[in-house]
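The data blocks that follow each hold one structure.
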Structure I
Amino acid sequence: MLDEYYRNGKLFITQMLKNEDPIKYFGNRDTVFARIDIDDIFIKKYYRQPLSELLGSANVSKIDSERDLVKLLGRYFEVSGKSRELLNASFFKTENGRCSYCGQEGKVFANRSYVFPFERKIDSIAPEEERLRFCKRCGFTFYSGMAYLYAKGELLFFFDSYNLDSLLLINSAFKDLRDPTQMNKIKKFTIPSLHPYETMLITLYEFTKWLKQKGILTETIEILREIKLILFSGSAQIYLSKVFDGTILEKIVRFFNVLISKGEALYQSRPGEAPQKMRISPSDMIFHGFFRNLEVSRGHLAENLRPRDQIAYSLLSGKVPFEALNEVIMERHKNKQQFPFYYKTFIISFLEAFGLDEERSMFEQINALGYALGREIKGTNLESFLWDIFRARGYEDLLNSLAELQLKLKIPLDWRFICAYEKDWRKVKAILLNGMANAIYGGRESE
């Protein structure tokens, strides 16, 4: 992740100087950056600027001492409570050596968490001499990367692109989600979250909504293919990381845009129905109605939300996790919790946004069969077959359970859709069960 974070620092430094003196620093960013002399004078003059961007200018401007600045950095990074200095503990605490990034020999300093935050440093395993060390130029560039670092809970993430103009545009838009009253961390949203992937998915949804409200959604989507999203999560030691490429981001944002538009259209066709009950805006009806209702009941909030986090991970990877969804839906059914609203609308919209036409066809066929079966057994003692099918541990078990249900109902069933996807029988079972459960205790088939 060194190159990606370095580019963010490079972008911040060049943009800062271009804003300060557009004539002196006119030209290509690479050319401008190459002629910047990042020496002690430069570092002393500008070291507060990345801090102001990360923590909020109002929070930094009223602080004079380095010790207090280091304390503020502790809101984002692993910083010792005994730390009293920033400059003398990093850039000015040098020794002879080789820079871990540029490879040049000279004066270098040991990495600090606020310089490059994503180094795993387990003291008992990694000796000090194997830690990252930087020259002042590279180190201050990494340090400046914090300006475009975002945080929510234990989640840290940033964007990257080889096109620094596109990177500037995405950062300029995204930073409006920061809350200056909370040390510039990402704002609180109406759907609470604890885990990294659910938090990221909700944040991207809110970002899409904000872009749409500001009228800059189309121009932002045009650059998303050039953007990567890099996510880290953990406390103290970084223990989780994931990179999402631009094609995923673009499709996710397009998908959310569709959900928002469909929610608004749905509200217009049924004025006053859902937002009053759920206390949300029309644009949030579908996403909130579905995603909020993926929480289960296990007695502890972190465990209640863990399955939803796993589902969010799959969605962020461009996949619909039908089996994980089924586990959640059946657990909610057992606990007499509401079936997720707008299930079909959410799934179809996602498959369309990601161009998964074959999977969409599979889903529509099997979901329709499941819904029809669920409607037939709703309110009868045959509802127990929902659990018989759920307990099927193989393709033959699945067919036997369906054959027995068919005999009980005395109706013909079209088996072609089941047999056509024998290799994906687990997915078939999950889609079928979700359709049945929707009919039994959910909403309209169209949703």
Structure II
Amino acid sequence: MSEQMRSVKQWLPLFLILLSIGQWQSAQAQYFDFEQFSGKASDKAFPPSLYGNENATIKTMYFGKGDTLWIGTYKDGLLKWWQEDGTSFWWQINELEGNEVYHFAELEAPVSFFTDYNSFTKSYGGLYRLNSRYVMKVPKLEPVAVMGPDSSYPFLPRVNGIHTQGDSLVLLATDSGLVMFDGYGKWRRRNKGNITNITEWKIEHVTSTSTGGIYLSSGNNIYRKIGNNWQHFDLGEAPAKLKNTSIKRLRTGPNDTIWAITGKGIAKIHGDTIIVLPNDKIKPILNEVKDVVFDNSGYPWMIFELNGGLRYLSNENGEMVWHQVNSTNSPLPDELSAIAKDGAGHIWLGTDNSGLFKFLSYTPGGIVPTAELPIKISQSYHAVAISCTESQTIELAIYTISGKQIINTHFSGYFATELPAGTYLVKAESSDGSASKVRKFVIY
């Protein structure tokens, strides 16, 4: 048995335990709370579609500087969306040929890059550079057609994916290799043989690690840059054995792990180790993982194809628990089209025609919030402190996020306790039951 296979066998049981659907626990009447931003007349917090739908159709999301949210849409172009004092604003860029934006990235400058596509004519509209510092009535937008300052340089191949490495380098997955660009004038091209003729190496996805490592995917193949060479992983071969499929997404996870999402499951790559999670170990119904992001604790949040909703992992008092979120226990629709995390760690979901959702909290069964109680919750290393500004006795309960009660007491003014690392919910209620507060908190 090879060393790589021994490594896979060593870590596979732990990975399957963490991600197995059999480990999912839920409390009755659990409810997941989201803030919704929609184009309804009563809301007006998200742009309606120019084609008659109540909301623009979200296809990709990217949080830029200052937690500005960039949204690529189907037929409604590119949106820059933000909030000020609780009011939503947006800037719409829709002067493109197809107005379908599926790839976007922003540099520190700030300057942004995105692609345009027209599904009606099935034509690629090119790569565009946008001065994204200011909102302008006429956007400062220009096509990027060649790999150089003028038309004497080679044409830029079709771009299939965009990723930023650090704050000043754009990585482009193209029909003819990897193209690296500083956003202004310096270009480099890379291919698996590092030769001049690279026209036959189609790259579909690109990502990078915090140490500068670059990963590419093409079909069911992954290429990792080592020095001036490329190491090749065929996910159809051992140890992955994800045959007759292709990679849909390539994401960087905690500790620089690479997550390759395919139609048959997820391949998690760390160094020379590949761990495979087949679909039948994670899917809540008969569908496939669409995309994944990671919260501030490093746990995955996944959206699914075919009305599969949202699924996320949490650490509850040392126990790993999966949660399934859909229209039965939340205001979310079952069909989710995009997922992203903002700078504060909040998870956001995009939809086809229901607008934008921000995850707020999770209420286990049996906890029903009432009127607001003026309490303050402060966390420190392995401890939580709760204080109330009103002079009254407070009934206090602390739960794991699955609904298991671990503290039931009362206090007046101030309460503090130590807790293991994990995600918790606190319910504080006035002694007469007239006011309460429910809040989620995380202990690291």
Structure III
Amino acid sequence: MAEAARSRVSIPAAGTHTIRGLTDPGSYQVSAFVDTENTGVHYANAPIGTSDIFTDTAPTGINFELALPSPAIGLQALQEVNVIYGDTTATIFYDGASDNDGNPIATSYNLYWSTADNPGPGNMCTDCSVTGLPSGSHDLFVKFGLTSPASQFKFAVTAVLDGSESAPVNANTAPSTSGVAVSGTVTTNLGTSGITMPVNPSRLLLLLINDGAGAYISTSVANPTSSQAFSFSGVPVGTYMLYTILDLNNNGFIDTGDISDTENGVLVTVGGTDVSGVAVALAAADAYPYVQTRHYSGDNYGLGLGTVSMLKRPVNVAVSGPQIPTRDMGLSNNNGSGSFETWQNVALRPTLLPSPDSYTFTIEYSSGSGSSPLTAPITGIVDSFATPTTPVGTISYPAPDPLQFSWTAADPTPGYSYNYSFWLNNPNDYFNNDPYWNMSSATTSIN
């Protein structure tokens, strides 16, 4: 896979490549890596190479060689593991170690659970392990069918590299919550338009997440129908993002063959009374395209465009539309396998009304097949900004530790979901650091 300026193409073997979409003047390099696991994920120890710097936006003859990183990066234990319990389910989020470029070191993970503390190899109940959890994908696994209550089980995850296994890291438990009920319906187009319901059992997982308040609640439904009711209980007051995953192949992973709305989600506001009628629509498709708008102070705008794998895994994606010439999209480091994204600042405010700008995605899949181009329109633009409350202006160094940053929400508040990203400037550069990227709109402070 070769990349320049977040434009990227995949080729079946080392050889010639063409990358489209380099339109802005500046300095470029082409870098490439070998997809050693055939997952679309750049692992830290994969062979890599980088070209010399060039300034032409339409150059030819950009040649270079690939080699293994030297020295190789050794196996490391996970950085963090968390678990959200349902009645008979446990949703495990795991965050493995990565190199300085954010590429995962481990090529897979193993999960262990037990009613005893500190589960791991040799300390687990019968058949209480899953090996080969994916690395660099969504880093989420759901264990269905646990004996109620699922919270009696403790979980731990190990990292795997070249046959070696790290020490297990115990999962932190999301705090229990109390509050009202949230209910609604998930509809899909399965069983229609030539898309058939799966023969094997499937599972529907729904997650209510309020990062700012640290509230994480899950519910699930076995063998859901194409119009499936759902409900949560014990939901505190707050603003949540509702994410829905239909695990069609029933393997507990979010992977190729499933459908979800984890890129956008549904905004749910909870007051002091039960919330009903929440509507979620999942469209079964080979891939899901999306367009996000970005608004910076000074009325500067940008677009974030991407695709997420669903029934098939994309290996090459090109996008075109208003203010965007045909551009090969880059493989997403955040979402991993089958997810592509690109960012582009645009000179004019994108058009929302009366007819929104729409973008066309042309996709090649790992199966070797293509599809009819997919389209996605702009769905919203946040025209107001959050207002910093503390601190305001520059901060003397060294700063207090911990230092809290707080702000008031955008006003007027948009009627659709939006996210914050937090950046810091020093005299020479600016930077962003997870987990302060794509924070929920309910978040109004961080330490």
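Comparing I, II, III, where is FRET efficiency 1/(1 + (r/R0)^6) of positions 188 and 316 (r between Cβ atoms, R0 = 30 Å, to 0.05) highest? If we compare FRET efficiency 1/(1 + (r/R0)^6) of positions 188 and 316 (r between Cβ atoms, R0 = 30 Å, to 0.05) over I, II, III, the biggest value is for I. Quick check on the output: 17.2 is mean count of other Cβ atoms within 10 Å over residues 140-147, derived from one of I, II, III. Which one produced it? Corresponding structure: III.
Just so you know, all these numbers are worked out from the coordinates, no wet-lab data involved. Source: prediction; values computed, not measured. Cβ atoms are built from the backbone, for glycine too; each structure is taken alone.
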